[in-house]
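Down below are the structures I want you to see.
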Structure 1
Amino acid sequence: MEKQRSVAFHTLGCKLNFSETSTLSRMLEADGFVKKDFDDFADVYVINTCSVTDNADKECRQIVRRIQRKAPESLVVITGCYAQLKPKEIAEIPGVDLVLGAAEKFNITKHLSDLTKGDSTKICSCDIDDISGFNASYSMNDRTRTFLKVQDGCDYNCSFCTIPMARGKSRSDSISNVVKHAETIAASGIVKEIVLTGVNLGDFGKGEDGNKKHEENFFDLIKELDKVEGIERYRISSIEPNLLTPEIIEFVANSKKFMPHFHIPLQSGSNSILGLMRRRYKRELYAERVSMIKQFMPHCAIGVDVIVGFPGETDEAFKETFDFLHSLDVSYLHVFTYSERDNTLAVEMNGVVPMNVRHERNKTLRNLSYMKLQYFTQQHSGEIRKVLFEDANKNGMMEGYTDNYIRIQAAYQKELTNSIVDWKV
């Protein structure tokens, strides 16, 4: 009898990558592979990469080196954004056997069937403009929360971003398909919360070829998902401020299932920098959206993405960003240090900010984020809120999140795992 092959996965980057890794894992398990932890020995190691920052590229190389030391005879497969953007560069990393670009990652089973260790590295990628089709994905790894991919790709061309080059044009699933996936997830009986993910979620409604085929949009999608039995919570992972419409805000405010929590990328609080970044809004619109959310849901958590050290960000422009964020009623910040990416417009721009200044600005905004989060949490201290507890026992402690995304830690109690309970903050 033929020995079952084992496979281990490692994911770098965003929630979208996690949903896709989980789907790839189920595909290979259906094909007879046994899933292993990444730290264990496996016949095949799959690394699903990100390429938003330099760090993700470096991390990929380090992981391959680690596998080489531990299991030199095992096959190493690299897929994801880095694999699409720089397949030749990855193929040159010693130990890599297969590089799968954006169009080929969901054909992993076929590619593994005729792969032998020691052959020259096989690259399977195509021009990003030729990519069409939508591959539905969701994570199911015995967690209380599932990431459900409903959209992929992006038609925005922000001057700092490589994602359109890595994932192709904006395209999405149909509402009926997404609802079916949500019903399948509900039927598992494990999952209490679905996080909707995509590259540009608010752009939902374009068909598999990137054209607006059916009159569907993100607002229609969330209205239909709200009706699915068996799912108690939904979160919207991230949505552009110009696509976060007043009707979406009002709907979430009145929904029992969509949580009072938005994550809205800002990137800069300076209109001149937003212009250089080629963002599709000004800070005034952003402030308007935050104000409307707080008007309908004073208790709502609002997360913000912000980039520091973008070319042309003078001390004055950074102060504008700091003061703007300081004035906004938001709950926490995700702060990114600008890093140069090949083939982006920003690489050619003047006014390069020295690396030490970028790091200093990052620290300043992370301190601000800490204060914002402390203040937001204190505002709700003493309140009774619904908390969904995770299953993990971390040194006798467990954690969960309130409806409005406040992290709660408590002594581990098995009976609380994967249940939504009233809890005093």
Structure 2
Amino acid sequence: MATGRTLEDLDRLELAALAREYLLAGHLIDRAGMPQVIARAGAEVMTAVAIDEWSGASPVYSRRTRRLLGFDGEHDVASMFKGMQLDIGAPPEFLDFRYRVDDERHGGFHLDHCGALADVEPMGDEYVVAMCHHIEDPTFEATVCASNPRARLTPIHRPPRVPADRHPHCAWDVVIDPDIEPAAEPATARRMATTRLAALHIPILPLGDPSAGRMSYAGPVDPDLRLEDFAEPALRALCREFALQGHLLAMSFAAALRGRIEAAEVAEVLRAQLTGVAGVVAGRLARLLPAGGRTTEQRIADVLELHPLMQPRDYVDVWVDGEGETVIALGDCDATEEVVALGWAALLGDGRADSAIDAIVAGVEPGATVELIEAPLGRRRAWRVVLGGEPRPEAAEVTLTRFSSGADFEFRRTGLRSS
């Protein structure tokens, strides 16, 4: 029987490692999707899509994280930074934010390393300015409005870098001014707040020993926060939240495409995006999860169970199991029934993204494939893993996503701290 490991089977260190992967997976969404937009509509449209995408998603998931970890009543600079530490827009180390808190209303940060900049700099200054100026200004404002709508971020310096090796990559001052007009929440965020996903409640269930690590993030910001600092119950909830952030960003991306590319092309862009992310993340998870004693079929089941596409399970109704084979079955659920925008699960359920399941399986075992089978009673669509084939070249969408240095990025500041 090919039974995969679930979140409940992982210990604290494994959960922390998985949570980092989910954050990085969310960042890869744009690396997979934006080349599809540029190819169809050009860089200017890509910029507009990115602004609406992140402005729509980040205020919604930022508020969710604040509630989950018990700092939603805090509205100072430190609470803003805490939210940024747990955001798919800033995976730890890949975007190495270093924070400074002067007082409740003043602080700043700089980036010792920006993986997003490393990805874009080879494309030229036009794309650097688009990302670091035109996209960053409105989306930073949208993100921090979830913490305090009177917060303002001012760049001290930012790319294009002069000289070319300037370090840190960028630096910003943050001020909360009680006398200024509060920033309005973007209309895109108000729309995303009406999704089923935004209303989903993910509690911290007291499974395991809550004394071993943080159960909340109330109080001072820890500039060197590690996900290992959280207890197992909090980490399980954070894994679900980080996967949810990815689904929300993908839906916000889909909504931002409306009216900017041909309607018939939207689903194809989303399919390509999902396939690229799914394959790259599957390969990363296959390297992360211990293989000792696991058969190929069990390793594929592990990755399918824990892939962020399949999480959180109270949003995406997926069954991964099999007697002598691995079967993946998707049921009707909140994720397939969203109406605000087209989501990944809806694509899968409608038969428009089978390539994503195939990319996940191939990311673990290049000779494995999936075939469509009749869905079990009560399920919407189902696939079976087929082993024993010759290794295949990876899908073009996966290769394109590997353009990002995040595809092979290695986290280094991991594990429990000694003091």
Structure 3
Amino acid sequence: MIFEKDSVFTVKITDMTNEGVGVCRIDDTVVFVIGSVTEDVCEIKIIKAAKSYCVAVIVRLTEPSPYRVDPECAVKQCGGCVFQNISYEYELKLKKSFVETAFKKAGVDIQVEDVITAGGTSEYRNKAQFPVFEKDGKIGFGFFAKRTHRAVAFETCRINPEEFSKIAQTVCDIANERGVTAYDENTGKGILRHIYLRKGSEGIILTLVINGRSLPFTDEDYKAIADKHKRVTGIALNINRKNTNVITGEEYVTVYGETTVYDKLCGMIFAVSPASFYQVNHECCEALYNKAGELLDAKQNETVVDLYCGVGTVGLCVAKNAERLIGVEIVPKAIENAKQNARINGIGNAEFYCGDSSIVKNIVKDPDAVIVDPPRKGLSDDVIAAITELKPKKLLYISCNPDTLARDLKKLSSDYRFDTTYPFNMFPRTGHVECVTLMTKK
């Protein structure tokens, strides 16, 4: 069937994507229906007709799905919380199906457990990066609209702590008083790019990302921010003068207090800098690390390697009782934090090295276990080759992307066996899901 733009059909939605878009079929053609929910019956209008699929919007909702709920957030344009219009129970079922589908597509036979959840669905994030924009001569902050770099203003965000938006507003108020301009990606002009906040149990770090060497703020301005928001323990400037959509540059300059935040996790204290990776959901992170530790079951006579170790959280939480713990991370400041975290928690068996994860084969031979927690793109072929050369008896994979997890397990399946993966809802109301999987050497 050839579809014409603006043609109207009555359909029943049969599924949803991980971007929160409903799916149906018309004469075997897949139609993605924006704003719809599984089991909605609705009239839809085609807004895009491609060769193999169509995109449509709802004209009239005839029979609402039993999975529908009223969205709790008034900001509809940012596109972050794609599942805010469905029940939380159905969100968990969907995410399990996303993981199952990823493995099925990759040809991997594995049992997928029910999605594990911990903590609430609101104000769970400990990190936020707000783009700064200019409107009517005034600076404001917000989020980028979905698939754009157009900033959308907001007053509160359901998944961020309420204090984050209040701190960001104070920064904008002072910036407007000082005549600060917002960075414009098109012209490369303007000074203030992003407001970046990171929270720990002991305070909040505020980082101002700038297109220059300094801001026209005084020391009194920085102190005023901290005085007004008592949880702010440190303020830094991040220098990013590149014409790029990468948020932060490599250089940080402390302008107030201490720009390391401390957090309590799994009974330990962790120092975290703005440049370091740290899981955004504290409660769910603890649940995931507890499961990871249970699966790894590190013994006192074992050597454990922690790749992509960040500030050392995974290795120190799940393998602190091993005879030797070796962490590798490419971010220098994160390695500094990892070494500091071992000292803070009295762990003397840990060593940390700065470099790409593939260097591990030059550091240790025949480790008993390897832990990997890569970015969304998964493991590179170099890292897989290094792991294969090390031949660990146990390989624990923590993943934030089911598709690359499935791909990598397929590559490793000739050397390792696995039977179960455990999904965790690290990012409630969004389309993301985290998984932890144990592999053992054949």
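Remarks
- Structure responsible for 0.35, with FRET efficiency 1/(1 + (r/R0)^6) of positions 26 and 178 (r between Cβ atoms, R0 = 30 Å, to 0.05) calculated and labels 1, 2, 3 on offer: 2
- Read-out distance in nm of label points 7 Å out along Cα→Cβ at positions 202 and 354, computed value 3.0, structure in 1, 2, 3: 2
- If mean count of other Cβ atoms within 10 Å over residues 146-153 is computed and equals 13.6, the structure in 1, 2, 3: 3
- Computed over structures 1, 2, 3, mean count of other Cβ atoms within 10 Å over residues 114-121 reaches its largest value in 2.
- helix-only ellipticity at 222 nm (-39500 (n - 2.57) for each DSSP H run of 4 or more, over all residues; to 500) from the coordinates reads -13500; which among 1, 2, 3: 2
- Structures 1, 2, 3 were shown, and Rg and Dmax of the Cα atoms in Å at 20.6, 67 was computed from 2.
Any read-out appearing in this document is the output of simple, stated calculations on the displayed coordinates, not a laboratory observation. Please read these numbers as outputs of a predicted model, since none were measured by experiment. Cβ atoms are built from the backbone, for glycine too; each structure is taken alone.
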